[in-house]
1. Could you figure out which one of I, II the value 2.0 for distance in nm of label points 7 Å out along Cα→Cβ at positions 13 and 37 was computed from?
2. Suppose mean count of other Cβ atoms within 10 Å over residues 5-12 works out to 14.9; of I, II, which structure was it derived from?
3. I have -4000 for helix-only ellipticity at 222 nm (-39500 (n - 2.57) for each DSSP H run of 4 or more, over all residues; to 500), calculated from one of the structures I, II. Which structure is it?
4. Say we calculate relative contact order in percent (Cα under 8 Å, 6 or more apart) for every structure; which of I, II gives the highest result?
5. Tell me which structure, out of I, II, gives 10.9, 32 once Rg and Dmax of the Cα atoms in Å, for residues 21-76 alone is calculated.
6. Suppose Rg and Dmax of the Cα atoms in Å works out to 11.8, 34; of I, II, which structure was it derived from?
7. When mean count of other Cβ atoms within 10 Å over residues 29-36 is calculated for each of the structures I, II, which structure yields the highest value?
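A short reminder: the numbers here are calculations on the coordinates, not readings from a lab. These figures come from a predicted structure and were not determined experimentally. Cβ atoms are built from the backbone, for glycine too; each structure is taken alone.
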Structure I
Amino acid sequence: MYWDVIAVRSVTVNELAIEFQDGLTGTLIIDPTYCTGVFTALHDEQLIAKAQVIDGVLVWPNGLDLAPDTLYREIKAHPAKRYVLFNHVNCCPT
């Protein structure tokens, strides 16, 4: 599908550059407030940097993954082509 992730690389702490099948590129920022529940492991900045692509999906060695269609939709919709994952209940990043 056009939203399949084809490449990912670590840019800075908690920030990944992502490229999709159709050529769209953007940035995923993982705010520490998002790292709760099953995503607690993403408090480990070294783990975030180990993101990889398997079958069009952004995954980590511990089995966590993020839905590529959601990443695509959110990055495409943002004027700066970025998607900030954060806990909407406890945080409101600027």
Structure II
Amino acid sequence: MTRVSVHVNPGAKRSWVGGSYDGALGVHVRARAREGAATNEVLEALAKAFGVKNADVVLVHGARSRSKLVQVHGDPDAIGVRLTQLLRAPKD
């Protein structure tokens, strides 16, 4: 399991994961920050970006914040490599 700090941008034109925001992984989601919709979409987007099941991405802290801490279950080495790639991805 690997913990990942993320910075959420709700209300984006499209959902995507990549880039760095003060050292945190940038996650852009279409959903607005209402009734947990953005948080749910963040978890789904991260699961897809890391190539794991939705159930393998768990919110640890930050349910009502743009700054969140998530836990990704899976091979730590593969997750670390993918995280590095996502952080280096150009901001869209």
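1. II
2. I
3. Matching structure: I.
4. II
5. Only structure II yields this read-out.
6. This figure was derived from II.
7. The structure with the largest value is I.
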